[in-house]
Structure P
Amino acid sequence: MSVRFLVTRLLAACAVCFMAALPASAAGLALIIANEDYAAVRDARGAAQVLDVESRLRAAGFEVRTARDLDAPDMRAALSLLSRELRAQRRERVVIVFAGHVLSGDTGTWLMGAEAEDPDLATIDDQGLRLQTVLAVAAQLQGGALVALADGSFPGSIGDGLSAGLPSRLDVPQGVSLVRGPVGPLTSFLRAAVVPGSNLGATVRAGRNLRIDGFNPPYLTFLPEGFEPALQADRAAWERARAADTVEGYAEYLDTFPGGEFIEDARAAIEALETTPETIEEALALTRDERRAIQRDLTLLGYNTRGIDGIFGPGTRGSIRGWQERNDHEVTGFVTRDQIFQLAAQAARRAAEIEAEERERRAAEERRDRAFWAETGAAGDEAGLRAYLNRYPQGIFADLARERIAGFEAERARVRAERERGAWEVAQATDTIAGYERFLTEWPDGANAASARARLAALREAAAPAPEPDPAPDPAPEPGLPADIVERDRAEERSLALPQMTRVLVERQLRAGGYDPGAMDGRFDADTRDAIADWQAENGQAPTGYVTRAVLDGLLRGAFFRLFD
């Protein structure tokens, strides 16, 4: 015996105890079996649809038991329980529904259990429930019994003497109505048949591909008008719908009781709920981008939505209320479609106004820009150009001002570079420690500073050669020339320790200047001393005849490169 069967029997026993206490006016009992999932053969697809009629049966006052995918023993157990309940107490109606595979033969018709596999005449009673047994149980309530069958057409291997589906003719007991057809139309039929006042034959004719056998009175209804259990269920369902007070709750009531006592009240309640500000806005199904657009429009009109994120929080709701109040709308905090259009139109107008204001502001700023340029940068001097850029770093003439300032800076850089080159030429020409030290004092960060330091280090490391003796006696001082000046120049020439090449350069420059230094041998004889004195006299220096730094600067500027002319 299967575990499922034991559970089914236990639940059934409990149900018997419960149902024994029901009032005699209860509408009746209903058993719905939907065998869709078969273990060994193709499933009976859609069979589970019949379970959807449970709520309609309960609304009509039926006690309903449903089951899915039962094997044959469990199906017999469920039918046995139903039979005992019908005998235990008076019931006015019974409804038995089966959807699944059906087999028939000369000896009977079977509703197949979910374990069915390759049945034959010898095994079919083990795998299925005889329809005749089902009809016999229903016949206990003659005139109040309805059996509904949805045949799934058995797809497996069938033994001789059996065929899939219901036979064309069935022997139905007296007082039992049997309706058969596809599962979809049959489900619709059942939902309509248990509405008080519905005639079974008329309901079958209104369906598709349905057939009724057995008891089919032309005027008698299955449940009479004003059927008390149905009315009680109607009122109970209405109270539940009112307690929930939701569109879904009222819709469920209308679906369960399409002819109910409170259908107009339910429709009115749904209309009221669906026309609240919240539901009206919700029905618009605004996207995140559309909500952002609404927030941008409100912000443009001066309302603080506390962000443009597409989420309607307290800031946005407050902004909507403020806008609604200003525009004589009902203040709800929720928008309608017309309000969205009005808001967008107002925002567009405001955007145009802001754009016009911005154009005027830019025009006024441009006028001020041009006027200030005329007063400062237009003159072309660097101070005026810099004054313009300080006020209008992104102004109309900013690029032009920077270009002209760059020209000034480039010219200063050129002059500075030229001065440095001249000083460097002199330092190279003298090629002395004192000359490089003087260059670095004036140009510590110059382009040639590194070279000057390198050469200076080399000169300091080299052994200092002994100074050459004067090639001739000191020159006779000019009459009236102070002795201390002569001594000063003599000492300065000795400190320079002029190398041979520098002495030759001095002689060449003297000759190039129109003076006669004598032989060009780098030895400062009397002719050389006279030439030096003459040059000094003509250049505003004391004519001592000695080479000083001033003499070197005057004679040798540019001479270094001319040695190679």
Structure Q
Amino acid sequence: MAAPARIFALNLGTQTLSIAEFQPNPAGGVILTRYKKVEILGDPAADVTRLAQTKLQLQQLVAEFGAKGQKVNVAIASHVIFTRPVTLPSVGDAVQVEKIVGFEAAQNVPYPIDQVVWDWQLLDAGGGGHMEVILAAIKADLLDDLNDAVQSTGLITNTVDIAPMALYNAARYNYADTDGCVLVVDIGSRTTNLLFSEPGKIFPRRLNLGGSTITSAIAKDAGIAFAEADARKAEDGFVSLGGSYAEPSDVEIARISKVIRNQMTKLHQEIARSITFYRSEHSGSAPARVLLAGGTASLPYMREFFQEKFPGIEVEYFNPLRNVAVAQSLDIDEVGRDAHTLGELVGLALRGVGSCPMELNLRPASVVRAAKVAAQRPFLIAAGVLALATLGGWWQYLDRAASETTEAAAELDRKIKGLAVFDTGITNAREKIKSTMKAAEPLLNAVSDRDYWLRVIADINSKLPPDYIWITSFRPPTKEELAKLETEEPTPGGKSGNKKKKVVIPVYVEGLYLGEEAGNKDASLVVDEFLKNLAKSALVEPPGDDRSNEISRDQPSPATWAYRFSFPIYLKHNPFDAK
């Protein structure tokens, strides 16, 4: 199936809601064209209003983004979704796999299986008599509430993914060239999600420690409200470097930085235990690279803190745009600052252009039904249209044909009547043009004949041999010469009596050619060469073999320098032609 021209991704974070638009990249992957995010209250005490906050902020976000009516891939925060890797006996039959996974889901999901929406994916087919799958489940009523919040904005739910799994797809796409184990540490508002990834293996783990934990610790330490503590953390907070580094001169800022470092130390301890568990229980490798992601990872000196805690391991910020193009319309500096928070959006976009390593989909039942109806709708519409066309086809055809024929005839008649005036005018104009052309013909001929003789003389002159000959005159025939041209021819039908034929009047060319005394050793040939050249003229018809008796020339003699020659030429357009 071809990828859509526009791909919309929506990340429903605990404290941050973000939406992005992507386009398929002809070279592969996707292009980020725009994105936008808004914040909601992160205080855990306000969880009872979180759904209302989410719905309100979503409506404003989607309206400002202009995505109403678009299909969207949605990611849901991991703390409301149950996920667990499960090791099962290896079976070859797909039906048996479905049955055994369904049984394990009923045993592992902490809610009645008929009250959840769940999905699974095979992680490792296993070569040692077992296979590993990952189960994901969410309470159906909570999923319906979130989906209603999304669809109330005008968006159409397409895929429902889990935020860490979307992040995993983005990591695999952008860091496929990394050898060994990669650990993604996604520090969110409510939780920190760990993703251990290496060839043929993935292990997710959720830690209940994140940005709101830090804020709560600051609020408790300073004796202030959660909202004020969150603002202080965003404005002045950073991870204290400890050791020999100098503390800030502001005592309150120094206290905040120490609180943050204490919480991050707890987080590091949990991460270290998770690494040990992954290596011992899942035969995983030690991380060779740590990638920091999530909004809380934006705190200053966060990377330096983890680099201190993981000596010998490369620690850097996760860049989900490493292999993703960014539109020129976006501010590159701003995108760079936000890059490590866009992983889920990139992972969701990749679901729209091809297969991904992780393709869990927790669509609500209403979305599944709507998708089935939408898939069947073209066939139902086509069947209905075909039935109606079959029943009413002939009647509609005859009725329509008669109506269109009448309308076309009436329209044609109106056009004919309207054009009759123009037809009369065109006919009169043609007659006037014809009359004008006839009256102008003598004038046009006169203009053409004005330089006619100049063209004839120039043409004949161009046919002269280069040496030993020149022309002395052009002249019309004398009366005696004209009389000789007039002959009698029999009357048609063999009747007695004669009539004069039409006389073709020549023009006589006279000139001189040099003899042997002047150096012309072939004196008699120069005139023949002239006559031969005239045969190529476009204006005259030179004397041919049948008119050789009309050519007059003096015979060369050794004592004479120049000799006269004369012959008639017949013009193709002769102004002297007699009637």
Structure R
Amino acid sequence: MGLNFKGWKKNWSLMSAFFNAEEIRTITDRLKHLTAEHIVFCSFENRFARSGGLATVITNILPYLKELNTVQSVILLTPFYPHIMDGKKLRPTGIKFNVQFSGKPVRAELYEYTWSYTSPLKGSIKEYYIGARGFFEASNSLKDPYIYIEKSKEQNNKALCRNALFYCKAVPSALGALGIRKNIIFHLHEWQTAFVSLTSKEAMLNRVLISGATVQTMHNSYDSQISWKELKSILTRPRRPSLARISEQSLSAYQIGLQLVDAPLTTVSENFAKELTTDIIQTKHYAPHLQNILKANKTFGINNGMFVDFSPEFPKKDKHTLSEIKNVKLKNRKALLEILDCYHPKERFGELTYREKSIIKLPDNVPIVVMTGRLDPIQKGYFVLLRSIEKFARDKIKFILAPLPVNPAHLDYFYEIACKCRGNVTVFPLRMIKGYRELQTGSTFGVMPSIYEPFGAAVEYMASGTVVIGRATGGLVDQIDNTCGFLFKEDAVFYKPENIRDFIDSGTIMQANKINTWAQSMADNLSLTLKKASEIYQNHPSQYYRLIQESFKKASRFDWRKAAKKYFQVYNMVNNK
């Protein structure tokens, strides 16, 4: 089913702050005659520098955008991070160009990676990486492209803003250097790329480009304030005085970018699109400054496709009998227990035993619960599960946690629970060399207690034959229902602005949330849901395996082909007023 753009109007509220009437007429005329021939994905994440799910989205959807539509090219334009990427995997193109930044020319160059794919058809896509001395020098053990200075959040954000502005200034020049100057759709991802909606228009006026339109996708509501002094670094000198007409206060990247973008705003799930203007954690805390902009024009949710293929152990997907599903799950469970018994990297802590002996002897009716992914103390809800673990007696249920921490101090609560619940929980705070696949396929339940979740990776568990338990938020609501998994949420009486504010103010100290009634209610209701799910697994096995069968059906509905078609609907709106 397609998107309904009825009532949508282009939000160019800030155009007159940056451009005069004649310039706006020129830009309007250029866009009026634009056709989508070149799709340019702009992202700070790529296959060699990942943080959340954005890199996975890009590497999945680009082939569908290219093969399912009559376009000349689909490319990725992303930074080259010299300290966290292996430059040997890229090919120097020999293409160099100047970027006017802060009134000075900065020499930039392009590196190339050719990605060959086999689905939906055989083909290849060019990925171009922008390199420049003094820029994109993120450096951290996780190879996270957003982390420049680990010890100071304020200094890190300042560095990230500077690099984001340089990237946005460099993008049009990079396209011009590649010889791509006309009929371009810049598909912008996250706030770091939002200023391309400004720099691409200036590039059309400066004849670096002939025609290029911008489309913005918000994968979450993270944003950053940009001072006028910083913003001046990407503008030509005659345009700078006009900034004074906007506001005496600085605006955020999205407050500026979303009022210059050329098409309807999108995000990565249908439910999260609604929550941006209805859920108090967004309206009162993460995105209060965007509410007028978001409410003026509807945000369109386009669900992501599947992040992984169906597990090869289930070649028939939802056509397997319950008996077949049971046999495969027990086989995968055995493989997982063997990994847990023998894989002991130095970072692992917390004993996992059965009756104080080897976990290998764990009976089939004892549930195994897994939670994996980036350790974001505020978003991902690890503390919710940690508090719930305390409520289970030894050997009633087993927990495996695989968080990826940026700061080792974030693991303090994990150590506390591993000590209190000895035998019931083990923690792998690393990128697992082996065993990750077994975690996904052999566990009984995967848990996602997210505080908010634009899309999430529930379908990754589902495609692996593992039933998901998730907090009823964002894209998890789109992925999970009572036919294929379990949703929980705190009691509504505790979901209050003051509780959310206290939770956010606690920052990264997860133990501080022990006295937060909102957090307590989340943990209590997750515990009840875990007990309910465990009872079904132990006493109603057919019902449990039917949940897996339905999970396969539900997961298959998340299709990159459908997403690509909807994005092209958005691209075709850039000509509209």
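Have a look at P, Q, R and say which one yields -17000 for helix-only ellipticity at 222 nm (-39500 (n - 2.57) for each DSSP H run of 4 or more, over all residues; to 500), as calculated.
So the calculation was done on P.
Assuming 58 is percent of Cα pairs over 38 Å apart as calculated from a single structure, say which of P, Q, R it is.
Q
Can you say which of P, Q, R returns 12.6 when distance in nm of label points 7 Å out along Cα→Cβ at positions 206 and 510 is computed?
Q
Given that mean count of other Cβ atoms within 10 Å over residues 438-445, derived from a single structure, equals 24.2, which label among P, Q, R identifies that structure?
Source structure for this number: R.
Bear in mind that the values in this text are calculations on the coordinates, not laboratory data. Computed from a predicted structure; not experimentally measured. Cβ atoms are built from the backbone, for glycine too; each structure is taken alone.
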